[in-house]
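Q: Right after this note come the structures.
Please treat every number below as a calculation from the coordinates, not as lab data. Since this is a predicted model, take the numbers as computed values, not measurements. Cβ atoms are built from the backbone, for glycine too; each structure is taken alone.
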Structure P
């Protein structure tokens, strides 16, 4: 819609639904016609310069009112969907309230968070009681190499079809964990990617995450980071972010140290 209206905002803003872009689009929908005034609504940390934003928003001076109404309707629909998603997140948190300790243990793992921890527990249970070992869980999820062997010859190592939901969560978490600076998963990724390529390296991390999930839930232990370059500041920032998310969902969280 924006491209059709000659609004080139997506060329300079990475997230068109982020805070800065949302403010500019809201002002555009409400009738703002000055590109400089719209560009001033962007956050200072945005990489695009005010001149670039003014150029991208230049068509707003003669924008047809129909496009303004369409943008406003799209923003209202987006806000409605976000409200429904928030209500569903709260409902999930209420249902998992008896297992909040398990949610906290999983949320501490690099690449995982409160949302993915809740989805994992919904799939495998708070203690993964259905699986007697981490190998069984990995086999069920299918985050392990296949074994298509006939007459002593292995014809394919392609992973079998497992639980599609868990594989999606683990692949997303593995990509996030590989980008977590100083974590053990970043080290594993860098070690494997040159030899195996990106997809298979992510598969290795997903396999490790799956085994780790079984250990954390089945043995009821907490995650300990073994990466050498994790700074105290990065751990503190991540801990505070996780605490805010848990509290917004109604969980009771008491920091062990000074939260300041």
Structure Q
């Protein structure tokens, strides 16, 4: 690897490829060896070969974001915008809590004269002190009673988790923490009531927060929303990786359907 780095620094890309490839022979799971072979081909402007090696790096470690980003950049440069879109989304899924992956995704969007959608549901806060439960609602003229009831239910779920549900779900935890299981359950229960009411009224909610809540609920995207668009430190550190291991496709679908606009056809 050091020999490859030395050759690359001297712009001797063929020599760098030789050394990085040898490193990969010695360590077949060496993600960075494959990545740097791709970088060497990129520097040579042999873009098809660079893509092959970036794809190989992704196969070695699908949870590292760099090869996705570099591949997306190559696809943007070659005008293959749909492939660039897919790779940019996959980079965010690999690490949604890095500004680097979001900048890369935004680069794809601006290259297509598009803007990413930023989703946020304004939810109330709740607390339990001295045996008294307090739910702070952020009422507005559009939400009215429907919003109030939905958020009271939402806050009540959080109170139950703080009191007893957390220990049931995480018996080995030393202390309470906010979790994906808690947040998604609270949102699901709130959304169910609003969705049923909306179907009875035969019209969508007028409150934008409730309308977005129902959209995500109907699309079965509340968990990806929490993880990617509304995660706090506890959820990001403890819940994202296990979820990604089982639901990578769901995370990619959330970004594709709700955050990233479709690629525009060439004129």
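Q: To test your reading of the models, identify which of P, Q gives 0.8 for distance in nm of label points 7 Å out along Cα→Cβ at positions 23 and 39 when calculated.
A: Q
Q: Could you tell me which structure in P, Q was used to calculate helix-only ellipticity at 222 nm (-39500 (n - 2.57) for each DSSP H run of 4 or more, over all residues; to 500) as -18000?
A: P
Q: Computing P(r) over Cα pairs in 5 Å bins from 0, in percent, for residues 7-118 alone gives 2, 14, 22, 21, 18, 12, 7, 2, 1 for which of P, Q?
A: Q
Q: Out of P, Q, which structure matches -0.65, -1.16 when log10 I(q)/I(0) by the Debye sum over Cα atoms at q = 0.10, 0.16 Å⁻¹ is calculated?
A: Structure Q accounts for this read-out.
Q: Same structure, new question: Given a value of 1.2 for distance in nm of label points 7 Å out along Cα→Cβ at positions 191 and 223, point me to the structure among P, Q it was derived from.
A: Going through each structure in turn, the value belongs to Q.
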